[in-house]
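Every number in this text was worked out from the coordinates using simple rules, so none of it is lab data. Quick caveat, the model's predicted, so the values are computed rather than measured. Cβ atoms are built from the backbone, for glycine too; each structure is taken alone.
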Structure P
Amino acid sequence: MCFDLPKAEEDFSGTLTVGLRTKANIGIQDIVFAVEQRDSAGLVSHCDTVRYPLTDADGEALTGGINIHQYETQHLPLHLKEGQCSTIRIHHLMRRELIPGITDIGIRVEAQ
């Protein structure tokens, strides 16, 4: 997934939160993502590895919900310089190419 951020009108320091929604019974206990911040030239300026615990040892979801479960990462640092364009790229670091049961991935940017 790629998310293009608008050009920063001034220097910006804030946080980035990644949200994930899954169907019930996703079949894995946790998932690991790389969250990359890329500049306008496409170079990685910052990368975080994020682990989402999805279920307990018995396979029970760690969030409420009946058919859909929602998770959020901890707040990741996000810094932009005035005039900078940036892209947030998120990809999983799992052995399988496709992870069935993930329904949505999104981001939230907040100023500090």
Structure Q
Amino acid sequence: MGDPNAQTCAVCGGEGPAPQVDGVVEVVDGKQRCEIGVEGGYLSPNTFTVRSGQPVELVFEGSAQGCLAMPKIEALGQKADFKSGTATMDLGTLEPGTYPITCGMDEPMGSVTVE
């Protein structure tokens, strides 16, 4: 049985679109690291700007369930599952552009912009 306090997806629950919360990008062991938690049924922070030419990883942490705990970046064929509390999505080195992050049900939850 999962965490009884785990949050579910607010977008799929009809609460409206995810508010944009800008995240800080740190360089750890040569990778641009974006740490993402959950707040009010949304991923937070959920928008990041990274540099091209340097590997990127998204680290998801928090108490979530359902599609909120299964974010994905369809354009890169990447998905994560942090129902256990944490997951890392290794995106490698990305081309410039904006890569949407969605919940497991394909609802918009944020983005990674590569400059």
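Taking P(r) over Cα pairs in 10 Å bins from 0, in percent, for residues 51-90 alone from the coordinates of each of P, Q, which one would give 20, 36, 22, 16, 5?
P
Can you spot which of P, Q the value 1.00 was calculated from, given it is FRET efficiency 1/(1 + (r/R0)^6) of positions 43 and 59 (r between Cβ atoms, R0 = 41 Å, to 0.05)?
Q
Cα extents along the principal axes in Å was computed and gave 48, 28, 19; which structure, P, Q, did it come from?
Only structure P yields this read-out.
To which of P, Q does the computed value 1.7 (distance in nm of label points 7 Å out along Cα→Cβ at positions 19 and 99) belong?
Derived from the structure labelled P.
Compare distance in nm of label points 7 Å out along Cα→Cβ at positions 27 and 75 across structures P, Q and report the one with the greatest value.
P
Upon calculation of FRET efficiency 1/(1 + (r/R0)^6) of positions 11 and 67 (r between Cβ atoms, R0 = 35 Å, to 0.05) from the atomic coordinates, which of the structures P, Q produces 1.00?
The read-out comes from structure Q.
Comparing P, Q, where is mean count of other Cβ atoms within 10 Å over residues 35-42 highest? Walk me through the intermediate numbers first.
Details: P: 14.6; Q: 18.5.
The maximum falls on structure Q.
For structures P, Q, which has the highest computed value of relative contact order in percent (Cα under 8 Å, 6 or more apart)?
P
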